[in-house]
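*Asks:* Next come the structures, one after another.
None of the figures in this text is laboratory data; all of them are computed from the coordinates on show. Small disclaimer: the values here were computed from a predicted structure and weren't measured. Cβ atoms are built from the backbone, for glycine too; each structure is taken alone.
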Structure 1
Amino acid sequence: MDRREFMKSAALTSAAAALAPATAPALAQPAAAKTFVGIQMDIGRILSDGVDRVLDDIQRLAHVNALFLYTITYMEERVHARTTAPFRGGNFATVHPQYYHDTLLKPEDTRSPYFPGLDILATVVPAARKRGIKTFCWIIEDNTLPNVPNMDKLWEVGLDGHPATRHPGGPCFNNPNYTNYLLGLVEDYCRSYQVDGIMFGSERQGPLGYSLGAYHNGARADPATTCCFCSFCESKARRIGIDIARVRQGYLALQKFVRAGRSNQRPIDGYYVAFWRVLLQYPEILVWERFWTTGQQDTYAALHAKVKSINPTLLAGWHIWQNASWNPIYRAEQDFAAMAPFTDYVKPVVYNNCAGERMISYLDSVGQNFQGDLAKSQALDFEYKVLGYNEAPLDKLAAAGFSADYVYRETKRTIDSLTGTRTQTYPGIDIDVPTAGGHSKCTPEGVRDAVLAAYKGGAQGVVLSRSYSEMKPENLRGAGIALESLGLA
């Protein structure tokens, strides 16, 4: 064994030792939970600290009674674990091939080789259940094409005819190889382990938003990579009467508009008028946008149906990308009332500290096209008016972040949208989501206020986010203090 292999073996042995449950006296059965307190849990701290210590800490600090466990990801920054081996993520649970059908992916190829002896669900679920903690499989799409055989054949194809291997691309919802794989993955988790359900996250939007770069960091997106124009999408579109040639012409015109704006070539009639001129000339742009969004929501519905077919008491819910907090077009598409029939709960992302710098990044992008007629401060005022916010002015926004009032308003908007349905709302609370130097940072008081604001808005619970390994104990404790002050702990 060479030195590299030795180091890899030693690291994995240490990880396995950390995973071994410590001997401890049997725990008394906890009282019925007064509210839902979830936390997004990466595998890193479980590997380093051991499952019992992690569960002890999150219950002691924040009264957590539900884990949203990263069970599959190919992105190293979501794992928070290190060995000397080159990283390649994937599924951190045991793969049961009998549940996967009609997909080009071999399920065994999706198993992470990074921790070959790890089954994170077999490790965590029994320990959590002893403490009355629920476990949800947290499945979030990766926006970078992973190194898995045949995965490229599942990926969206850009306007330029090439796979969109990075954000804004992702696997195609109209590609049966992807949807069948997802259904198999969900069935595997729900039949093979005593989990309580799933949360699926798709931080993507349709081709109109991506062409415009209408999301934070969107200015880096090339409108030629907007998607999807794969054979599955085009075949499906033709079946329902969509003119693909006109769709392509429309998005090529939109591409020209965006590129001209980024080159400071102001249209004769201004950016906003020119944008509408493109839409009016090519209404197929909006048809294609709706086509993409319908594919995403059809996938939600299929996953929900699969979960319920296995066990009606299991829950299926959706992580709602924070883009809804600055992009009105994306917000319009995330219609909670329409989603309710196939949604047990939603987790709207309301990360308030990082929201300031993300809003500014969004404005930087769309300020080069359809909002290009406005000064950035004017565009921010427009956003606040349209979205219903009362936040800091532009020159103070990055340092201030968004306030707890934003958490309240977004929670209340979600609750009001779901009136008369059974869908629950669990806002995602910002605990140490990274921000740039000099920008807003979490504090215990800030976390406390955000949790209080979520419940003031009518939330039935919260999901402490983004990832446990990022969270400082004192800031996590702020959530516990809020719950105690409300009599919910």
Structure 2
Amino acid sequence: MAILSSVVSWLMKKRMHQIELFIKYPHDVQAEWFRRLINHGKSTEWGRKYDYRSIKTYQQYTQNVPISKYEDIKPYIDRLRNGEQNILWPEEIRWFAKSSGTTSSKSKFIPVSNSSLEECHFKGGKDMLSLYVNNFPDTEVFDGKGLVMGGSHNITEVNNESYYDGDLSAILIQNLPFWAQFMKTPNLSTALMDEWESKIEKMAAETMTHDVTSISGVPSWTLVLLKRILELTQKQYITDVWPNLEVFFHGGVNFDPYRQQFLSLIRDGSINYMETYNASEGFFGIQDQAKVYELLLMLDYGVFYEFVPVDQLDSDNPQSYQLGEVEKDRNYALVISTNAGLWRYMIGDTIRFTSLNPYRIKITGRTKNFINAVGEELIVDNAENALTVACGKCKVTINEYTASPLYFDGNEKASHEWLIEFNENPSDLDYFSETLDNALKSLNSDYEAKRYHNMVLKEPVVRVMKKGTFYTWLKQNNKLGGQHKVPRLSNNRDISEEILRINQTV
């Protein structure tokens, strides 16, 4: 192992002791962060409004402070973006992570404090590497360049002060220390370009000549870059371009639908894959086992976690649970309080616990990203697992997809319509549809019940979309690159109808 990797690996291993501590004492660590957050927040406008000085227990916290969604705190964030301070958090807030979400084109601006940058996002990045080193002690990943798929940011001037908003990845890249900038590619100006088609071209030309040993990014956009590099270099595999490529750190979407595509571009088994859960609101989870795709919930990042059962989301006063009260394999909406001033904030993601010792999770979908036309309660986790089964049996891979209810005239039963852009179309689309249907039945008992003898829900309708359809939809909706993703499931037909119209013109 080269000298640099040896030194960095030694430093990373020191952090493992702290990770082992919060694994051993999870409830104590969360209780301490709860106290620290309440103490820091008590002098803010929000803290005074909800009388943080009187809060001593979690029960008092839930009684004083309501669960919030973005629409509830947007007026406070708008004031922060206009230069006011000490509203949600006592530090000056000058960075805002821009997120469009997955169900609306409307942008959200998530405040990012210096504390959340250092204690959450950057700490998460270091821990990602620490856990990787722990699993692969002979790594030489630090002897080459780390390719980072970054976003873009804008600067707003308010009263001679600069405020920045953009993709979280752009904010992180902009604030990296100089030594980390030296170890990454592409250069800063390329990484922060905001026109994604030109950016892909420049990134490909710049990075393909470097010794890239790791890649970090959202799978869908990473694939676009890798395919362009293979076109430019006329190579068959990415490992022919970067022979020392060792690991792909990925997050943002479920990796399973993309796994086969990566295996076809990067020789099967030739590199490692490591999942992270790094949202605009915080860095929450990291895969801590080499071949087990579950996420260790990171408990010492300045985030206090609460969990609301998904079946209570429509309640006026949903019951929330602390970490020590959760159950395995139950679907929860994630609620967070953070060192950037998000208080009892429901971020819109749903998770389930796969282990309670230590606490490991899987992301199951979004609170608004589901189909429930007739009580089937289909979530993204069901959809992606079923597609994985269908693709495996039919020996195909999928580039993008979305699904929504399909309603028929008269007394016809409803159905689900799946709009799928395959990399290679199935030889028998009916068999693919049947396999998908059967897999959904096996994964979701409510879906199975509604599908019984077609009494409530008819068989799914699968429509093959032309190549480039979803890319065009993203482009037309100003969603190229960065944190933007195609919504997987919708309970209405707005997105499906847009995509069907585009498919006719591509």
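*Asks:* For structures 1, 2, calculate mean count of other Cβ atoms within 10 Å over residues 288-295 and state which one comes out highest.
*Replies:* Values: 1: 20.1; 2: 15.5.
When mean count of other Cβ atoms within 10 Å over residues 288-295 is computed for each of 1, 2, structure 1 gives the biggest number.
*Asks:* Moving on to the next point. Consider the structures 1, 2: one of them gives 171 for volume of the Cα convex hull per residue in Å³, for residues 48-191 alone as calculated from the coordinates. Say which. Walk me through the numbers on the way to the answer.
*Replies:* Values: 1: 125; 2: 171.
Among 1, 2, the structure yielding 171 for volume of the Cα convex hull per residue in Å³, for residues 48-191 alone is 2.
*Asks:* Can I ask one more? So helix-only ellipticity at 222 nm (-39500 (n - 2.57) for each DSSP H run of 4 or more, over all residues; to 500), computed for just one structure, reads -14000; which one of 1, 2 is that? Provide the component values of the computation, followed by the final result.
*Replies:* Values: 1: -14000; 2: -11000.
Answer for the origin of the read-out: 1.
*Asks:* For mean count of other Cβ atoms within 10 Å over residues 56-63, which structure out of 1, 2 has the highest calculated value?
*Replies:* Details: 1: 19.9; 2: 13.5.
Top value of mean count of other Cβ atoms within 10 Å over residues 56-63, among 1, 2, belongs to structure 1.
*Asks:* Now for a different question. When distance in nm of label points 7 Å out along Cα→Cβ at positions 96 and 240 is calculated, the result is 4.7; to which of the structures 1, 2 does this value belong? Show your work: numbers first, answer last.
*Replies:* Details: 1: 3.4; 2: 4.7.
Answer by label: 2.
*Asks:* Follow-up. Computing distance in nm of label points 7 Å out along Cα→Cβ at positions 376 and 448 for each of 1, 2, which one ends up highest?
*Replies:* Working: 1: 3.4; 2: 1.5.
Result for distance in nm of label points 7 Å out along Cα→Cβ at positions 376 and 448 over 1, 2: largest is 1.
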